[in-house]
Structure P
Amino acid sequence: MKYKLLAIDIDGTLLNSSSQLTPNTAAAVQKAQERGIKVVLATGRRLGNSLALAKELNVRELMVVHNGVVVVDPVTCQPVIQSGICPVLAGELVDKLNAWSVNYVVYTGESAGEKVLAPSGRWQEPDNLLAYFLGEAAEFVDEIEISSPPVRLAIIDQPAKVDPLYTTLKRDYAQQVSALLFGAERDDWRGIELLPAHCSKGAGVALVADRLGISPAESVAIGDNINDLEMILWAGLGIAMQNGSPLLKEQAKMIAPSNDEDGVARIIEELLL
């Protein structure tokens, strides 16, 4: 099979465990593009903290950000497709998160989810996680008002708070939002992302491939975490990183070397060049 599209997750896949793009991986991605392979970055990040990487790699294909909620043109920085959570539902969720006293942020629908709101008086513990995840992106407000469909909500707090909340959200809102648990391997924090129902990286990459006239059978997808599952199941060749989640590795058709062993570069060299 001659593959025409390569979808790559960023954190834990394209980048090593120090969040660095190694020269070997950068060179391999460039070579793939020179051979005509369409490279699609698919990430849970927002555009603002993934665009520099796209520019460094000279990736010009549509990018899948916010775990598939937004598909954006990295050249113009304009969204091509953007979904959102119903404002009434989002307001209800915010009220519940306030009642549960958990750390959370709202990625608004403005500027493809670049505007991020956080409730004042939160996020002191544990370990200033807001700065860790968002840098200077969040704006603290006394009251979060939902006037347009937000791209997603994210909860990050201690496992003792987050784990039972995840169970509750999956039970009560399964038909309305997609709840993704992350940081499950950590014992100091845990996170939940709430996305519009039916949004995923897989759906986003499928849309990009369709616009390019490329079939799933002609596509390779590489990821490391559970939010990459739909993407690797969609692709003709779905690959999990050796450092990835056990569930993802169970579902993948191939296991790549870890992100600290230039796993993406080695897959490109072995299969695409």
Structure Q
Amino acid sequence: MKIIEVKDVSLGYNGKAVVEGLSFDVEEKDFWAIVGPNGTGKTTLIKAILGLIKPLKGRILVFGCPVQRVCKHRKMIGYVPQMEKFDPNFPARVMDVVLTGSYNKLGAFKMPGKKERERALELLRWLGMEELADHPIGKLSGGQQRKALLARALFAEPRALILDEPTSGVDIVSQEKLIELIEKVYREKGLPVLFVTHNVNPILHLITNAVLLGFGRHAAGNREILFDKKILREIYGKEIEIVSREGKKYIITGDYHHA
């Protein structure tokens, strides 16, 4: 089943395209990496899939529904946005943040009750965060805050999950724990995932497909395009080194490690 369909889409702002003629389909059990340096349109693509901006050209369908049309299907996508840390003085608790994930189902005029709180606590328990439920979210580490946002995204029982640079700005240990948690969600809940990143190495074992975005160029296909040096050179304009260590492949560029 096609979850998301991107059909000959061009994206940009003020009529100026950043991405032109992009096409790919996300199906059940897919794990897509959206890869590229800053400024190549990764977050713009996600905003278009979420219906927050309109493509300059082409169509995007979510569960067969055009994203620009207001329909229930848009609520079926869980979203963890790119963000810096919460302000340390932000008064909300972890539980409060997770409960905001209930608003889509409850509507604007109904507050979360006992049932929603029990579900939020169950989610936090499943994610290994139950003991942090009453902690101020601004006092948590960056990795813990991302986990809370993941719990919020999962609260509405989505049928697909979009993660925009979820490991950006967190330390290596927190990054590893967060990816383990995302893998748990992917494996156990069976959700298709779109994972936006500039560094694919930590998630190479999960990726089934990839969109590579460069400046004015792009490619989309199965995971093998990540290891095609010709495609990588055409997209990024430089030689990419692919090395194997202890049975694992790593993709290395001159300035940082990514595809």
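When distance in nm of label points 7 Å out along Cα→Cβ at positions 46 and 62 is worked out for each of P, Q, structure P gives the greatest result. So if we calculate distance in nm of label points 7 Å out along Cα→Cβ at positions 182 and 198 for every structure here (P, Q), which label has the highest result? Comparing P, Q by distance in nm of label points 7 Å out along Cα→Cβ at positions 182 and 198, the maximum is at P. Tell me which of P, Q gives 15.8 when you compute mean count of other Cβ atoms within 10 Å over residues 158-165. Going label by label, the one that fits is P.
Quick note: the coordinates plus some simple rules give every number you see, no bench work behind them. Not measured: the values here are computed from a predicted model. Cβ atoms are built from the backbone, for glycine too; each structure is taken alone.
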